[in-house]
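Below you'll find a set of structures to go through.
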Structure 1
Amino acid sequence: MGTVTIGVSIAVPEPHGSLLQERRAGFGDPAAHGIPTHVTLLPPTEVDASALPAVEAHLDSVAAAGRPFPMRLSGTGTFRPLSPVVFVQVVAGGSACSWLQERVRDASGPMERELQFPYHPHVTVAHSISEEAMDRAYQELSEYEAEWPCTGFALYEQGSDGIWRKLREFVFGGPVVPPQAQAPAARGTLPAR
């Protein structure tokens, strides 16, 4: 059966996801259209294909214990010079993301792994492109803002073509998060529901 490369992440919903993906492509990042806009919970991880049912069962239990929470993005950051990445910052929801990623990678589950760097929730908008393009991404998205109620996460698989495709969504087991305060539409915020 072989191995597959999987990842677990929180999707950035529309219209924000497409907007940030288009901006990433506009900065010259060749991976932009192969990676849905997201906050990583499990980075690319190779597993035996026969382990996918166990992976899904584990993620079911993580989701059942999770509760919806407000997510908010604001401004940019970078991991340079340590890693050639520019990102939009997670300014609300980061502690919930940390809690989730610890459980996804839990030693009792099928996706136990060490991370190359300490976990830092973020939305990548430029990776391994020219310094000038990364500077432009950092500057042009410095006032970007978006927020939404996070109600779950998804399992993705990377195809042989390098494209990440969603295998399944996992919805949190708790009650729905309360509506978010409405910010000016020009700043990219979704209206309250």
Structure 2
Amino acid sequence: MGVNRHSSDKKLRILKIAVGSAALLGLGAGKLLWDLRPRSMAIAKNVDLDKFLGSWYEIARKPVVTERSSFKNIRLEYTLQSENHLNLELRYQTKEGRIGQFHADIKIVNAPDNSKFLIKYLPSIFRYLRKGHHWIMRIDPQGQVVLIGNPNRKPLWLLARTPQLDENIIEQYLNIAKKAGFKLNDLIRVEHQ
């Protein structure tokens, strides 16, 4: 009789472990699926491309594969290639003082709002990068400051027409990003000289 009781206690313990493990796996899979779900994000409406095109200075960003944290003097130039297509040229300076650049081809995917971009980095050294979705979250009416993000809440850029931007304006735009669900603990402030 004692052997049966010991055997049934052991089976019950194994069953509890199996059920607990299955529950933990289910919770983990549920969190993973929850994190991968498409999330909506407020974006700018009716972006006037004439106010968006041209030179921008990168003021702040979240880490991205294409830009090292040590890059400084980052400047972007958006030009119109054809209807609904833009070119992007990004220039930067390394900490050693070397000047570098890379290009991207941009397709506007929500004309006439002009706030959702599909970006493909060139040349082929960046071919391992998937096409990125960059959305204009906010652009000021004069076209002097723009906040660009992605619905997965990882890439984020704050750009301005001048290399220095008032701290109050920076905070205002970063608060927009925070309210949209971006975590800014890894934000990089770009140095301009």
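Taking relative contact order in percent (Cα under 8 Å, 6 or more apart) as the criterion, the largest value within structures 1, 2 is that of 1.
Looking across 1, 2, the calculation of Kirkwood radius over Cα pairs in Å that yields 17.2 traces back to 1.
Just so you know, all these numbers are worked out from the coordinates, no wet-lab data involved. Bear in mind that the values here come from a model prediction, so they are computed numbers and not experimental data.
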